[in-house]
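Student: Scrolling down, you'll hit the structures one after another.
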Structure 1
Amino acid sequence: MDFFTVATADFRFLYVFVVMNHGRRRVIHLATTYNPSMEWVIQQLREATPFDRQPKYMFRDNDGIYGHGIRAFLGSCGIEEVRTAYRSPWQNPYVERFFGTLRRELLDHVIVLGENHLERLLKEYIEDYYHLARPHQGLDGDTPLPTNRPMQKEHPTKLISIPICGGLHHRYERLAA
């Protein structure tokens, strides 16, 4: 789990909280706020780790927002907390890489108008592109949510393009001719 900030059109900063599954590079939970607090983070963790799908470990940095309550919450849920060293973002590389990808592929190309706009952009990017269509090197070119659709080599197919994020990205699918 980690935070990053996004500047809006009115020069305010939105904080984006992300919980990611390292195994498949899948974003488990994402939330935005103008004023993060320890209580808000605990509520987001409740939503990200339902009783039947709790992770064994939770990697986090030493951000002051987390406070003392995060350790107690994770311990009460049976989740082992793994803290990175101070000023060492490379110790949580999957989340940091995701933030860089998100900035390069989406946020550098749009002006965020507000919290609802950012949430809509992030949801569409993650659910329709990042999880389903964007190949990941660390997954041998697979996506975080594999489609398990075999390629049809016997019959000619038609390739269609589905625009995502207002045409900023596209997902391609094959249709039988």
Structure 2
Amino acid sequence: MPRANSPKEPLAPNSVDPSTLARLQERFLEVSSLSPSTRGLAFEGFLNDLFKAYGLSPRMPFRLTGEQIDGSFELEHSTYLLEAKWEASRVGQEELLVFSGKVGGKSQWSRGLFISLSGYTTEGLEAFARGKPTNIICLEGLCLYHVLAGQLDLASVIQRKARRAAETNDAFVPVRDLFSSVT
């Protein structure tokens, strides 16, 4: 439910042409047909292409001493580190804490985007938010569905989620609470 001081904003126009979206939809379906052992890397590559289509200057996955980052991108002069999960189970507090720690171990102005196609556990989100500020925002599969269907602009989704996180400390807010046309 939207908060009283945060009304839903109208739908943002999509900034990617329909033919590019159609290619991305096909690619997403190809990735979804892969076995779980090969799907993870393919999903990271798909996300890189999605971010590129939206002009977000993505970087492919990279390793630092003791950790792997699934990629990064830029939006409005901010760099976001990426964590991407395509697993059967929802993401809980432990995975959120680990990724938040990776982001927190970088520059003070770093932000993180956690994408879990299966979504997040309510308990995990509540526990994650307890007692400390967030440095990450979370997207779920439903967000990607609306983006790939041409109903939402990816950059607008990330911007609105980041703003809501700054205002409320909620790492995850469903897109239906951010866009009036999404139900």
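The numbers here are math on the coordinates, done by the rules we state, and not lab data. Predicted model only: the values in this text are computed from it and were never measured. Cβ atoms are built from the backbone, for glycine too; each structure is taken alone.
Student: Quick check: 1.8 is what I get for distance in nm of label points 7 Å out along Cα→Cβ at positions 96 and 136, calculated from one of 1, 2. Which structure matches?
Tutor: 1
Student: Assign the value 31, 21, 14, calculated as semi-axes √(5λ) of the Cα gyration tensor in Å, for residues 72-159 alone, to the correct structure from 1, 2.
Tutor: Label of the originating structure: 1.
Student: OK, next. For which of 1, 2 does relative contact order in percent (Cα under 8 Å, 6 or more apart), calculated from the coordinates, equal 17?
Tutor: The read-out was computed on structure 1.
Student: With helix-only ellipticity at 222 nm (-39500 (n - 2.57) for each DSSP H run of 4 or more, over all residues; to 500) coming out at -13000, pick the structure among 1, 2 it was computed from.
Tutor: The read-out was computed on structure 2.
Student: Match the computed value 2.6 of distance in nm of label points 7 Å out along Cα→Cβ at positions 16 and 168 to one of the structures 1, 2, and report its label.
Tutor: Value 2.6 for distance in nm of label points 7 Å out along Cα→Cβ at positions 16 and 168 corresponds to 2 out of 1, 2.
Student: Any idea which of 1, 2 comes out highest on percent of Cα pairs over 29 Å apart?
Tutor: Between 1, 2, the highest calculated value is found for 1.
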